[in-house]
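Please treat every number below as a calculation from the coordinates, not as lab data. Because the structure is a prediction, the values reported are computed rather than measured. Cβ atoms are built from the backbone, for glycine too; each structure is taken alone.
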Structure P
Amino acid sequence: MKKTFDTWSRRQALALAAALAAISTLGAAHAQNPWPGTQPIKLVVPFTAGSGTDIVARLVAEKLGPALGTSVVVDNKPGAGGTLLVHSAGHLVNPWIYKGLSYDTIKDFTGITPMASLPNVLVTGPSHFANVRDLVAKAKANPGGLNYGSAGNGSATHMNAEVFRLAAGLDAQHVPFRGTPEAMTEVMAGRVDWFFAPMVSALPLIKSGKLQALAVGTAKRSPALPEAPTTVEAGVPGSEYLFWVGLFAPAKTPQPVVDRLQAEVAKIMASPELKERLDKLGAEPFTMPSAQFNKFIADETTKAQQVVKAASIKVD
């Protein structure tokens, strides 16, 4: 099982490298023309359909096309020409867990804007644990005997779990999956003890009783699940984690293109319609100017490095 999961992680890293090669044509094509006109745009999402990153990308794509006067499609694999990258906080982890990457997270990409913050929710099977304190107590009573899932090595769901595990002082086994849907399936089946699932993906299963929500991983409670405490409120100080989804372009993309995309996405995220749709999914609009986003990326990359080192995260 582990071999399969690690193979997937390598494929995801290779997919991101291929995506970078593909989207590099965006900068070259627009070097002489500051805006692409009606050229179709593809949003590459290096995650499975149904993941939190994918859901946000599709919500934005639906509105971004008409705003730009072109078509915008989401592809869950590397594409070609006129392509942008939609990635999550997990993008900043890759340099610290994969050796010999063919791209540089900071130098080869420019951040256009974050789009949304998505609370991760600590879920278990129904009645698996009474609450967070019960989970922590049982994990400490059986060191290495419990396990926790993620949507892949270095994903935001993995990083949230590691921040929580380190803060709680737990010894448990990490089980990386191919994506969020597969991880949630294993939690519902009782083969995985807990998982920090994106709220946008887990909320329907929580409401139907197929998953139990113990807490949210963010610094504040989620309006979509107000009864769920934060992990800090539940007794684990220092366990908060910010899961965000953002839009990226090649580093050499002309600034007018970056600025136009940032402005249009910011308008979309601020619209009452999209905010209402995000509210129902437990997500919140989260945008900022490109320069501020790139500073944010640099700071978050340093934090990611610290977590990777503390948790001894490695991909064999």
Structure Q
Amino acid sequence: MKFFRSKPELQYDPDLVNLTVDQADHLRELVRRYHADTGVQVTVSGQTLRRAEGTNNLYNLAEFCRGTDRSDWPGIVARHFGSLLGAARTMPGGADETLSRVYLRLVADDAFPAEIASAFSYTRPVATGLLEALSVDLPDTVRTLDDKAVAEVGLERLRAAGRANLIADPVEYEALQGPTEDSTLYAVHGDSMFVASKALVLDELARAVTGRELPEEGALFIVPSREYLFFHPLVEPQVAGAVNDLADIALRVHSENPGPLSPRLYWWHRGTVTNLTRIDEAERSFSIQPPAELMAILRRLNG
């Protein structure tokens, strides 16, 4: 099974990949100008802003600007960096407050530029394309904790609190019939920044959404953007349809929504997540390649 993307006619920036080269250069200039107007000396290159206090990734800012009129970009830039400054000033001051606000969070495995990745060494891989991090939910923004902040409270305490807070975070959901062979898909969505992160507690999520435990065979799921999660428990004979439907939704939602996370299809099985999507950059193709254990399950369910 292959899923192809047509080659874009426009030339996209190699670092801020959802903007054209012209748009990305314009955004970088706006960022420089904003900081110059506030008396702060910075350098901006690729997807990274560097200043004396440290670095910032421009990826989220580019997502906020994508699809909006350029005349709105200066205001978006000002609000974005104003929120970051507010977050620095309102970070929880004590361990108890941090523990009450912290969440396990899924982030893309390239979320941290190489020059700052070492400051987030506590993060751990979930599967191809995904990392587990810890983020604090503040009034105006979400801030990912670095090693220094984690050490102040304790990694295991933060992970335990982050898991509990993630499970309790409210979301909306509905059961959908996929267009292929009437497969049942569960769509989870909402305004929370942690909807897709619910994949880290998929067993708990499935129990809340379906009223049942996940089957022994596990479930297929996608997390195309931070505000969407779709999953399919492996119980139906229409599982081949679910594979196709989820793969199609992953590509479409990932390309069309803010906060893109991963275009891949995953298998959750006994708490372990396996990537099923193989991406050939040269051929611009996507293929689904289940491991032998999952293939046996799919054949059995499909009769």
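Comparing relative contact order in percent (Cα under 8 Å, 6 or more apart) across structures P, Q, the highest figure comes from P. Which one of P, Q has mean count of other Cβ atoms within 10 Å over residues 168-175, as calculated from the coordinates, equal to 12.6? Working through the options, I get structure Q. When Cα extents along the principal axes in Å is computed for each of P, Q, the one that comes out at 68, 51, 31 is Q.
Work out the source of 0.10 here, i.e. which of P, Q gives that when FRET efficiency 1/(1 + (r/R0)^6) of positions 128 and 264 (r between Cβ atoms, R0 = 30 Å, to 0.05) is computed. So the calculation was done on P. In this comparison of P, Q, the computed figure 0.25 for FRET efficiency 1/(1 + (r/R0)^6) of positions 120 and 176 (r between Cβ atoms, R0 = 30 Å, to 0.05) is attributed to Q. With distance in nm of label points 7 Å out along Cα→Cβ at positions 136 and 272 coming out at 3.6, pick the structure among P, Q it was computed from. Answer by label: Q. Out of P, Q, which one gives 4.9 for distance in nm of label points 7 Å out along Cα→Cβ at positions 160 and 280 as computed from the coordinates? Working through the options, I get structure Q.
A value of -11000 for helix-only ellipticity at 222 nm (-39500 (n - 2.57) for each DSSP H run of 4 or more, over all residues; to 500), calculated from one of P, Q, originates in structure Q.
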